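> Multiple structures follow.
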Structure P
Amino acid sequence: MSLRTDIKGKRVLLLGACGVLGRRHAEILAEHGASLALADRPGSDVLELAKSLDARGVEIDVTDEPGLVAGVAAAEAALGGLDGAIYNAAITSEGLAKQSGNPFPAFEDYPTELWRASINVNLTGAFLFAREAGKALKRNGSGSLINIASIYGVVAPDHRIYESQPFNSFPGYAASKAGIIGLTRWLATLWADSGIRVNAVSPGGVYNDHDPAFAAAYGNRTPMGRMAERDEITGILVYLLSDSACYCTGQNFVIDGGLSAW
């Protein structure tokens, strides 16, 4: 049996295409010849991004269940089926830092509305996406579902490196990303006999014009001595979408510069 690592012609839905990593994922997957449907929230530039990459564009609010159901169906119809689906939507600390008020209160005063907002997007959205994309992959007879988790779903943050920064780690993020890893494994064992592979990817910290002091502090926590660059995560997605990963399911691929090895 000859296994192909390329993904040319693979029909892939990427939800969360307009973020720091999502945009680079979209560009690299397009460069590798995937047939893409790109999705992100209404008000983003997802339609323009899709047009620039000769992809289909879909606006999806992951907190709107009927809209998500319709959006995944629209992407499946536009591509003529799905070979792969990637859930990359998330509320992140950097996104919260742009909001007014205090998005990073002390845990002892942490409001349930902030907790619910994180869980609704990061975990409940992943559940809904998996449910709907899973139907499409089953109709296809096989496929690859990839959930983007985080290093902070695997290990705890070093809270000291966030001191004096405009953003912080927060409990809903860690809990939801750990939940995604658990959901991934549960789905992998459920769907293995249906030809659907389910895996998670947990990136470490990715450099995004961070304050030099933070980048240095984070780098000091990794054996490789630095944060990841945006181009250094997508390779695992190419592999997992390809036929070379046909015996790979239920795994969490940690791409963290060795941080979790210490």
Structure Q
Amino acid sequence: MPRTDTPPADLPDTPRKEELLDSLTKGLALLRLYASGVERLTMQEVADQLDVTRAAARRLLLTLEHNGYLAQEGRQFALTPKVMDLGYAYFASMNLPQLARPYLQALCAEVNESCSIGMLDRDSVVLVAREEPSQMLRVDMAIGRRMPAYAHSLGRVLLAGLDDGARATYLAGAELRKLTPFTISSRPALARKLEQVRAEGFCTLISELVDGFAGISVPLRDQDGKTVAGLGLSMVLGSRDQAYLERHYLPPLRRAAASIEAILKAR
């Protein structure tokens, strides 16, 4: 069967216009007007800047006021502190690299291998923190690098941490390519592997993303027990095997993860 790069029709990469809520788009655009440094806006100013009718501007403003994000002062509307709630989860997650950095540095020094923290973004794992050893041969992966979640040890601990419904949705729609001769590209086989990762609490992956490279990762959980990120090591495999990786690297990896989780749970 010829390979196709076209995603399934029911899982488009770019949503169709009729699938989008125009009112929500306008409401977000209204909030972005305040991000430019404007403290207060009138209905007419909103109508002019968003290119909508005065009646539409009124509905947008009153809806945000009703939900507590704006306060009316005469003819003008100003932001309230509640608008900070919209960005809290994002900024909380952005603190993770700074909070984890001392533990990443210590882990990197202890094992002399590349250490990373990754987060799940749709079908990809994205590196949000990285520490490299001083050795000459390095695994070249910069912060912000995106990799297919199914073929990376960080991605697998994150996928394993999804609830059953989210994991089933991922498995139904993900494009699983044979990146190397060792890549798991069968949906049933990947489903079984994720169940194993979930039960064992770690993932060791060898030569599935790039032949000759290996990774071992563990989840990072918040105070509610939800997997919010993954902590992992990546390395050139050389003459080492899976048993060696798990015997030498899993204990320090778990200790570092426990330290980072203690901070996450204390926030």
Structure R
Amino acid sequence: MKFVFVLAIFIVCAAAVTILKVKNTRQCKSNGGVCKQTCAVDEEDIGQCCRNSNRCCQTSTCIDTLQYAQCKAKNGDIKPVCDANEQDTGIGPFCNTHRCCEPPTCIAKVDCNCKHFNDCPIGNTEYEDITGNCSGSDECCKPCCLTCGGIFKGPVGSFTSPNYPSKYCIDQHCYYNITVAEGLKVILKFTYFHLEAGISTSGLPYDFVQIYDGEVKAEALLDTLYGGPTEGKEFNSTSNKMIIHFVTDDRDHFPGFSVSYKTLQ
């Protein structure tokens, strides 16, 4: 008798679950939803429905049409993370948490100007592109980017010195501004670093990188880097902002640096 009673309770519960699933399925469809195993990144997961523990997926109530248009107006592209040297415009995040990434302000789209060995002028007009394809000992010479730096607002990101891994140009002042969400901090890592070594008569290195915690002022300076090659050096901010200042003088140039960053609680 006890077994029959337990069995009856089980049957009633199973029936109730089935009815609930059917009800959830109808409710999902009546609200414009679709039952799927997994909802897409731009859909909202409303809850369980249908058989096999499927989910009720509805079109997201988040509307980012205006933001999308603003991004496209800047020739931007919507990505999970901006590529190295792309600027995070600050538009977004979108419904799928992607960012609006703007192309670098200076892009050398010209083909190689092949010149004899050591004929690329050392200056701010041309640089030797080591990824170029010139015959023999000729160098691939491309115009220098006279603008540099960038704005990065995503939770993670990366950037490099101009022309990296080719040599940077002379007489450049570049600011890379990183801003993450309020309440978080920035952890910055130099994956590669190679600048000109030596100190000038002014007391500053010939070429250098300065890392600032939050704002550009003497008491916020975390370190001044020069020389190399080296890799793996890390810095942590005490706020949600970090600024990297890259300076080159009027002589000699080297491969530069590659940086990645992420947020820290």
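A short reminder: the numbers here are calculations on the coordinates, not readings from a lab. Keep in mind the model is a prediction, meaning the values are calculated, not measured. Cβ atoms are built from the backbone, for glycine too; each structure is taken alone.
> Can you spot which of P, Q, R the value 55, 22, 17 was calculated from, given it is semi-axes √(5λ) of the Cα gyration tensor in Å?
Working: P: 29, 20, 18; Q: 43, 24, 16; R: 55, 22, 17.
Working through the options, I get structure R.
> If distance in nm of label points 7 Å out along Cα→Cβ at positions 37 and 77 is calculated from each of P, Q, R, which structure is the one that comes out at 2.3?
Structure Q accounts for this read-out.
> Looking at distance in nm of label points 7 Å out along Cα→Cβ at positions 53 and 173, point out which structure of P, Q, R has the largest value.
R
> Thinking of P, Q, R, which structure, once helix-only ellipticity at 222 nm (-39500 (n - 2.57) for each DSSP H run of 4 or more, over all residues; to 500) is computed, gives back -5000?
Clearly, the read-out refers to R.
> Quick one: Rg and Dmax of the Cα atoms in Å, for residues 189-244 alone came out at 12.0, 35 when computed from one of P, Q, R, so which one is it? Display every interim value, and only then the final one.
Working: P: 15.9, 49; Q: 12.6, 40; R: 12.0, 35.
Computed on structure R.
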